[in-house]
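What follows is calculated from the coordinates using simple rules that are stated; it is not laboratory data. Treat the numbers as computed from the prediction; the structure is a model and nothing was measured. Cβ atoms are built from the backbone, for glycine too; each structure is taken alone.
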Structure P
Amino acid sequence: MTLTLTDVRLTYPDGDRRLVALDAVNLRIAPAELVAVTGPSGSGKSSLLAVAGALTTPESGTVRIEGNDVTSLDQNGRDRLRRERIGFVFQQANLLASLTALDQLLLVAHLSGTPRRRAEARGRGLLDRVGLGGKADKRPHQLSGGERQRVGVARALMRRPALLLVDEPTSALDHDRGEVVLRLLRDITHEQQVATVMVTHDLQYLHLADRTVTMRDGRVYPTADIPPSPVVVQDRARR
């Protein structure tokens, strides 16, 4: 599956003016490609994920997933697309405290109407894949931060998504655990032919991505082509 954003523009109200979040964004993510998106806070990374994930409709431009124009869908169509074709991995795993690792995955399957026996087989297989096959019956407080994040990855894959959107997956992890999660995401992206967009501030992991782009002021640049920051000239008398 391919994700394609073409001339996407998104603004938000900011007092008596509009704040530009995305400014003529063009981006294409191919199947089996993990693309890391970096950039300073406020550069538009979260808005990019929201538009790509059919959570927000841009003011102009098109978003295509598997060739279908997402911006032309009504609310029910967008909800169905997210439920069936898009997986989200959040900055925090956001697991339900009362559920075991396996039950976190089975809840997703239940909401989509998947029969219990088939869902349990897939759930156990995914937990095995992320290295947690022996901890299917553990609740979140019995898991480490890296293990909780890996449960979150497995949960995102439960519906066999074509697009995986990942928001700061290593922000709460130490280096070793962060690298385990990133290598897992990379391997799954390649093995399952998923198009993966990952927003991250952790530059130490960029070598694990297939490609890196950088956001600045709502625009997307190949990382090697980032324009220089504006030079701010200070008045010496005010120092």
Structure Q
Amino acid sequence: MLKTKLAVLLATGLMASCVEAQNSVEATIKKAVEPRLGGAKIESVKETPYGGLYELRVAGDILYTDKKGEYLFIGHVYDAKTTRDLTRERIDDINKIKFSDLPFESAIKQVKGDGKRVIAVFEDPNCGYCKRLRQTTLKNIDNVTIYTFMYNILSEDSFVKSKNIWCAPDRAKAWDDWMINGKAAPAAAASCESPNEKVLALGQKMKIQGTPAIFFADGTRIPGAIDQKALEAKLATVKQ
């Protein structure tokens, strides 16, 4: 019984010691590195199993440093044996969302074919890359349901265009008319309300820093425009 109590006390003491050590390292790193980040804050510090590096989560991205925060490493770490991009895997993991929690009532819904596969796309109506994504990839892909969140981050005019499209009789058609054919939606009635501010707040919470951003049913995301082949390949890996 005495031995058991001593073992418990020893284990508890070791755990407390480890926590204190980790907190000390975290404080040292934050003090040394945060002033170099232009105002950005370090969200978490995690020791990695490779190279004695510490992982820093900053604004949805990952940086690396040493135990004292004397050096800053910006880039991706790869497994030399398998060529796996370990940094990309971590970024994808920490940026995962619960897809079912998205406020779909604030999105434009388009069903193509059987609609069994599902994606959510955050786009700005003034985004050239978004238009290219629509004109090539999303225009031609089939058997997918697309939820489009109009994420207005490029200009005040984006809010106007998005409201006009949201208030159109057929939102999906009005969106494609603009993004694919360059045909603007008519001015919205003053009484018509749009989810512009709600979507903006959502995108900021999700740390979406650019458009387009594509989200999948498994919670993963792809930032930026991709071609149809790459999108099909990604969808093939997602359990719907």
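Quick check on the output: -11500 is helix-only ellipticity at 222 nm (-39500 (n - 2.57) for each DSSP H run of 4 or more, over all residues; to 500), derived from one of P, Q. Which one produced it?
Working through the options, I get structure Q.
P, Q: which one has FRET efficiency 1/(1 + (r/R0)^6) of positions 44 and 212 (r between Cβ atoms, R0 = 25 Å, to 0.05), as calculated, at 0.95?
Working: P: 0.95; Q: 0.35.
Traced to structure P.
Using the calculated result 30 for relative contact order in percent (Cα under 8 Å, 6 or more apart), pick out the matching structure from P, Q. Intermediate values should be presented prior to the final figure.
Values: P: 30; Q: 17.
It traces back to P.
Here mean projected area of the Cα convex hull in nm², for residues 28-131 alone was calculated and came to 8.8; which of the structures P, Q was it taken from?
It traces back to P.
Starting from the value 0.70: which structure in P, Q was FRET efficiency 1/(1 + (r/R0)^6) of positions 116 and 204 (r between Cβ atoms, R0 = 35 Å, to 0.05) calculated from? Please list the in-between numbers first.
Values: P: 0.25; Q: 0.70.
This figure was derived from Q.
Can you spot which of P, Q the value 18.9 was calculated from, given it is mean projected area of the Cα convex hull in nm²?
Value 18.9 for mean projected area of the Cα convex hull in nm² corresponds to Q out of P, Q.
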